[in-house]
Structure P
Amino acid sequence: MGLDEDTELFAYFRRHYAHFFFFPNLGRVHRTTFARQAANLWKAKERLWQGLLAETPHDPGFALADSFPLPACLFARAYRCRRFKGEVAFGKDTLLKQTFYGFRVHARVCWPGVVTRFSVAPANAHELSVLPELTERTSGLLVGDRNYHSPKTKEQLARTGVELLAPYSSKKRDPTPKRSALLSRFRYRIDTVFSQLAGRYSIKRVWARDLWHLKSRLVRKVLSHTVAFLLNHRMGNQPLQLSKLLVQ
């Protein structure tokens, strides 16, 4: 619906849901109180998300791993930016081929496109350093891009029941290009999910000023994506065709 800011959400629910007995004070409460209470409930959103995952059809034994940049501010303002001080860093946006200041969101997406875990790390944190957190208490195949190629990490994860599959780190010296091309065909699915989160949910627009509010916003968006996936499945649509859910 294009509602991204807390002010937009507050106005929408006050307009359409103030008469519900579930929200007796919605017509009188101030917007900042509404936003604060929403942030306080981030753990409840996380538990709801995990509960819905149990009802959402996906293959927990076949997952994809990747990350995307989450700038804290414009690059020109980085040295005087006060947001998330001491928690952010400079990193490389490989898609835009430029440096940015902020975080990277690392995610584990199970086939055919359900986000089951995510983690927020400084922009300079390597993908392999976050992988143990994403794979904790999981098993099966995990497909990544060339940044995830590491025989040492592959061996460590194998002891926990996770088989890491990634193309060779250098495309020019890749000994098995056909295998790498096949892995990339499967890995493109996580790009689709990231594009939906960035386009429909504006996940890269950081309105928060601290990790508490940021995590609440991220959980809210991932929860909404999971709900949309589940609704499409129940309606007989392709699960990632979110446009099917738009009210005409």
Structure Q
Amino acid sequence: MIECQNISYSYQDHQLNIHQVFKDLSFNIKQGERVLLLGINGCGKSTLLKILNALIFAKSGTFSYEGTKVDKSYLRSHAKTFRRDVVLQMQDPSSMLFNQSVYDEIAFGLRHFEFDNIDDRVHQWAKTFGIEKILGSSPLKLSGGQKQKVLLASLLAIEPKLLLLDEPTAHLDPLTTGWLIEFLEELKVTSLISTHNLSLAPEMGERAIVLGEGEGILYDGDIRSLLEDIPTLLHAKLVHQHTHKHLDKEHRHYHLHAWD
């Protein structure tokens, strides 16, 4: 479905210094796969998702969607199809909510892409996410978890082919997080989900791509095998060693990084 070949991204700060976010990333994701994008904050997960959503473009290398290179020329002729097929949920849902009501937020994409039975579809997705009672509310006045649900409902309502999720559990309480993980498992949509929470990773996908800080891909393979690969996890800074003292004895073991 998507293929990246040697893509790199860097940016220049206000002091004209060049910062390499990542370099020479090559991977592909087949239709139906659920892939985890892992790495610490600052390694480029969000940047990569924006490239795959064509909000920004790699400085070098190529990104292809369904066999066609995605660049500015491609978007000029395929923008509507691509924007319906490939959707991105950013880390902060507030940055993507702009309609006057939850109803209009879910209906916005349906109207733009000219779906039929819009009212039925809005209520269907509102029921799925348990937000029927707040359809008349302003999405900007909701809790973080409610905003996340509204955003996901609005994205999934247009029936995308590829779902890009950036830290989807960051604003959710444990109960809602568990619900979302089960929901995503049942959802038959190709997905790439970024997280630095290894404790949740095995429940969210089968394959993991690990980004190094300022590097390329450190690992691409089975998620459960990754959890047993301590050298790679240490290199990626996804685990740390912790020392415990019991009376006169001391021992060290590894801790997963599982922040939200």
Source structure (of P, Q) for Rg and Dmax of the Cα atoms in Å, for residues 61-100 alone, computed value 13.0, 44: P
Have a look at P, Q and say which one yields -9500 for helix-only ellipticity at 222 nm (-39500 (n - 2.57) for each DSSP H run of 4 or more, over all residues; to 500), as calculated. Q
Among P, Q, which structure scores highest (criterion: distance in nm of label points 7 Å out along Cα→Cβ at positions 125 and 189): P
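One of P, Q was used to compute Cα extents along the principal axes in Å, and the answer was 65, 50, 34. Which one was it?
On the way: P: 65, 50, 34; Q: 68, 46, 40.
Corresponding structure: P.
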Comparing structures P, Q by relative contact order in percent (Cα under 8 Å, 6 or more apart), which one has the largest value? Q
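Each reported figure results from applying straightforward, stated rules to the coordinates on display, with no laboratory input. Just so it is clear, the structure is predicted and the values come from calculations on it, not from any experiment. Cβ atoms are built from the backbone, for glycine too; each structure is taken alone.
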